[in-house]
Structure P
Amino acid sequence: MDYKEKVKAAADIIKNSEVVVVATGAGMGVDSGLPDFRGNRGFWKAYPPYERLGLSFIEAANPAHFERDPAFGWGFYGHRLEMYRKTVPHNGFYLILGWIKQFGMDYFVVTSNVDGHFQKAGFSEEKVYEIHGSIHYLQCLNACTSNIWKNNEKIEVDTESMRARNVPKCINCHAVARPNILMFGDFSWLPYRSHEQSNRFDNFLEQNNGKKMVVIEIGAGIAIPSIRHTSERLHRRFGATVIRINPREPEIAKPNIGIAEGGLKTLQDIEEVLDV
């Protein structure tokens, strides 16, 4: 099938489904203007100071910085926090919400993104599973308790040195607080909030077992394939049809559909077909 045929097939699957799982990786945010940190070049393009320091994304997104130099650790995450707060989710989020309403579908979101943009766009907090946590929540670096609380901090960052001028503190012991995000080489992340989301997702799947399910997967690559594996598991276990939208890595076995295009353009083209 060519692109137009795949879009038409995807539209037919969506309008005839009872349940939709929206599964997304970093590519979902690209159309909103967010960087996807693809490779060192992509990361350094978004954050030139780290190229001067010779740090990769994996090295920057490391909890060790919060222990050794909290101002440096919060430089990266404080900057991302403000970027995610200021950025407006692109229209693709709203198109999917419209389909959910139009076709009376139950839904759940599974995302590796920590930006909180699904909730910002109007998806229910109770129907989002953030597998790597969220930058909008904090925890104690030392895990003095299992508390996870909303991140209402305003972090000021010197973008030349990528150092934070202020460092959030734990609301319990007043030690350094860190984002409730699963980082690379992370042994202090508190997973309880994500576990609760995971349990709600499992309940959603069991309640909808036997119903016609579609997975709309957007921008989930193979470097960290957690989201892709989730989509494929839903296909195997629940008979879901996966619509994989990825400009560089769209490959997936039939009867699923792989579309080699960006998320927003594909969603807009599907919307055009659904409107006919």
Structure Q
Amino acid sequence: MLELTPPVILAALISGAVVGLFLATFGGGGSVLAAPLLLYAVGVTDPHLAIGTSAAAVAAIALVSLTGHWRAGRVKWPCATVFALAGIIGSLIGSTLGLRVDGDVLLFAFAFAMAAIGLSMLRRPKSEGDPDVHITPKLMARIAPMGLGVGGAAGFFGIGGGFLIVPGLMMATGMTLANAAASSLVSVAVFGAATAANYALHGEVEFRLVGLLLAGGAVGGGLGILVSRLLATRVRLARSGFAVLIVIAAVYVGWKAAGALGWTA
């Protein structure tokens, strides 16, 4: 069991703040940093424990960030709810598969997922979207299958999946990026909770670290909501910079995992 020394506590609080900041600012991408931060900044040695703990923390941090966006009226609840409910099944299936994969192999695959996240964030949306979108049976038929697939990926890699949820919601409903980023937090919280519950049943969640990450995430989430307002006219530039950071982190995670597997000289 990891000893909670002052440096470990400080690292966990800062890690939570970083995740909360990016999650609230961009709606996606921030959660993918949680597991690497636990492994390489906090000092967790088991990849499965890092993924399970990060999933629980990300779910809680997403809920904190969601409240601010909810009060601002940016969450499209009907669309977000359908997406999240459909994804619960996928996240349980994905997390079950992830638990059966060797930790270092899973981490190596996780690096490719991180790179995909970063690259996807560099793409420019095709349109600004409709801020007045409403749920219809046709939209439900498009949202549900997408939620199932995204939930599976989120569960397997132990991530919130916001990088897939945001474009998925925009593609299925035509809502704006701001609405999609805010609405995605509903699914991030639900997918993270389902994944964490599955991991917790196998003893792969460190709840003391979850509490520390959440404490830091509450501060970071609050700052993220303020930052998202300040960056309203420069969100594209900021999002691109963050995407590059994720790709760099992916290279590092992949290199470390490959080394643990003996795949590097």
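Mean count of other Cβ atoms within 10 Å over residues 17-24 computed as 23.4: which structure among P, Q?
Working: P: 23.4; Q: 27.2.
Checking each candidate, the match is P.
Structures P, Q were compared on mean count of other Cβ atoms within 10 Å over residues 33-40, and the highest value belongs to Q. Out of P, Q, choose the structure whose coordinates give helix-only ellipticity at 222 nm (-39500 (n - 2.57) for each DSSP H run of 4 or more, over all residues; to 500) equal to -26000 when calculated. Matching structure: Q.
Here distance in nm of label points 7 Å out along Cα→Cβ at positions 105 and 217 has been calculated and equals 1.6, so which of P, Q was it run on? Considering all the candidates, the number was obtained from P.
Have a look at P, Q and say which one yields 26 for relative contact order in percent (Cα under 8 Å, 6 or more apart), as calculated. For relative contact order in percent (Cα under 8 Å, 6 or more apart), the value 26 is produced by structure P. For the structures shown (P, Q), distance in nm of label points 7 Å out along Cα→Cβ at positions 137 and 201 is largest in Q. Highest-scoring entry among P, Q, by mean projected area of the Cα convex hull in nm², is P. When FRET efficiency 1/(1 + (r/R0)^6) of positions 153 and 257 (r between Cβ atoms, R0 = 35 Å, to 0.05) is computed for each of P, Q, which one produces 0.25? Answer by label: P.
Values quoted throughout were computed directly from the atomic coordinates according to the rules given, and no laboratory measurement underlies them. This one's a predicted model, so the numbers in the text were calculated from it and none came from an experiment. Cβ atoms are built from the backbone, for glycine too; each structure is taken alone.
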